[in-house]
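Chemist: What follows is a set of structures for review.
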Structure I
Amino acid sequence: MSYAIIGFGKIGQALAQAFARNNIEVAVASRRPAEALAPQAQAIGPKVIAKSLGDALKAETIFLAVTFEQHGDVAKALPHWGGKTVIDAMNSQSPLEAMDGLLSSAFAAKAFTGARFVKGFNHLPAAKLAADPAVAGGHRVVFLSSDDADAIAPVADLARQLGFAPVSLGKLQEGGALVHARGPVWGPLIFQDLFKAAP
């Protein structure tokens, strides 16, 4: 399985640190050229590889860590997203009426035609996401939601590889609403730093 992180701000770098900590190769890309990202990527770890957007999007599993307003530009970079899993780590406080009454992930998913679209890794601040998730005899929780029932399991497997404890919330507009903003109001699970005890 190949992985990429699109967006290399605080959240993108935090995700890259999780991959580096577990010695899993990941491509990183942003609007900046690959050579501009390379020093930061190399500082995180040798398995974090700066690439152009086009090359990074060849990965099978892709994290969206751009600002919400940029997701459409990323979607347009490929003519079709079939066979790819897209993990939405974005947050948006745009009013629902600007998104056809949908929560942000359900709205963004429409742009990624054919992709398996999963909301995840978005509820933690960057500093918590970057930290070692093995804490106090357990693992830091990440919440996952998707309208594709088969999409959550492989993302949950990846979360475990990265050291997190995945918790499924179900569909985007149902349990997934707990990790979405509704306009200016954050969902009740956003910023909650929870841990799951090891079995």
Structure II
Amino acid sequence: MIGEPTRDRRGERRSATRAEIREAAWEVARANGVAGLSLREVAQRVGLRPPSLYSYYDSKNALLDAMFAQGCQTLLQRQAAVPLDGDPQSTLAAVLRMFVGFCTEDPARYQLLFQRTVPGFMPTPESYAIAIRNIDTLRGQLAAAGIEDPAHMDMFTAVAAGLTDQQIANDPGGDRWTRLIDDAARMLLTHTQARATHPPTCSTSPGGPTDD
């Protein structure tokens, strides 16, 4: 009927092509590393001439930014599915297992989201805002496990990154380090609970401040 909205077929085709380019870029990044991403190779994979690709993403950084945003959105979806059952130990283990699993299943995505592997790349404010939502969600999940001190959150991310890096570097596709997740969560929870019960005090000994 006259007056009813019509489909934007050109816009749909453009969005589909952008998605195809983005997926081809992930394939190249997984083969060559994020730092080895080549727009020429991406264009070849989707059947475009390199100049034509620029009409969809006007620079390599623009394509990386779209990939960054997609990765952060996927992490948000994974975070939303983490069971928070009220038990600190199982909650912390579930959060750690989700995060390490997310990182180890796609090392190229892990590089882009959490490591500075591409000189000069910075996500746009719009994409970085999604990453901030990831952090805020993580903060809420850790709070559900009784971890609210910012220093303890830093400890969590250090443990998660350590397990991830060791697994990717030394046993890709295996479980040598991921099988330690429950133990790592237990150790981390024990540490944070002890700190909450007996916070460190400052000594004014000649050697300088020390933790008791």
Structure III
Amino acid sequence: MKKVILTAIIAAAMVFAYKSFTKTEIKNLQNNNSNTIVAFGDSLTYGHGASPGKSYPDILAQKTNMRVVNLGVSGETAPQGLARINDVFKHRPYMVLIEFGGNDFIRKTPFEETVSAIEKMVDAVQAQGAVAVIVDTGGNPFMGKYTKAYKQIAKEKGAVFVPAIMDGILTNPKLKSDQIHPNNEGYAVLAERVYKGIKKYLNR
């Protein structure tokens, strides 16, 4: 009897380990959409505090040699972003970078509404045949639940997850233009983190 129980425990442990280390299969990597990335988000995407040409989408375009369309709107929450998601698809993007959450936290948007909006954005992007990327803001210990939820959404839906792009920036005055937003140097750091998170998915 003990041997049977031990065998069952070992088998369960192996299944758990397999699921833990199995990589998420990213949807739509071989799509035939245009050679365009759409950066879709709030002020961090828009580039609040950056000089002209120094936003993270601007820098990302240089790093990827791809067309990067900046559809960031300062002050926007995830539900507000969802309301204009169709603007993204006018560009027939290969990939869409979804970056929301900071304003949701600041404005106390119900957490469930934020998560639901992100899920619906990912679904909409994938339904158009594009690669969905969830860009996690991070940088604030009180936003850990957003990071956890976004990572789970990415895993379940086959989206790319880019973690904590603001870590170390929020606490470094040399990388900020105000209390919240990066300066040119900060956006360069942010862009490099996004690039590292997506570059292996750009070989079409």
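Chemist: 41, 21, 17 is what came out when semi-axes √(5λ) of the Cα gyration tensor in Å was calculated for one structure; which of I, II, III is it?
Modeler: Values: I: 23, 22, 15; II: 41, 21, 17; III: 32, 21, 17.
The read-out comes from structure II.
Chemist: A further question on this structure: I, II, III: which one has helix-only ellipticity at 222 nm (-39500 (n - 2.57) for each DSSP H run of 4 or more, over all residues; to 500), as calculated, at -13500? Don't skip to the answer; put the middle values down first.
Modeler: Values: I: -7000; II: -21500; III: -13500.
Answer for the origin of the read-out: III.
Chemist: For distance in nm of label points 7 Å out along Cα→Cβ at positions 47 and 103, which structure out of I, II, III has the highest calculated value? Write out the running numbers ahead of the final one.
Modeler: On the way: I: 3.1; II: 4.0; III: 1.8.
Largest one: structure II.
Values quoted throughout were computed directly from the atomic coordinates according to the rules given, and no laboratory measurement underlies them. Because the structure is a prediction, the values reported are computed rather than measured. Cβ atoms are built from the backbone, for glycine too; each structure is taken alone.
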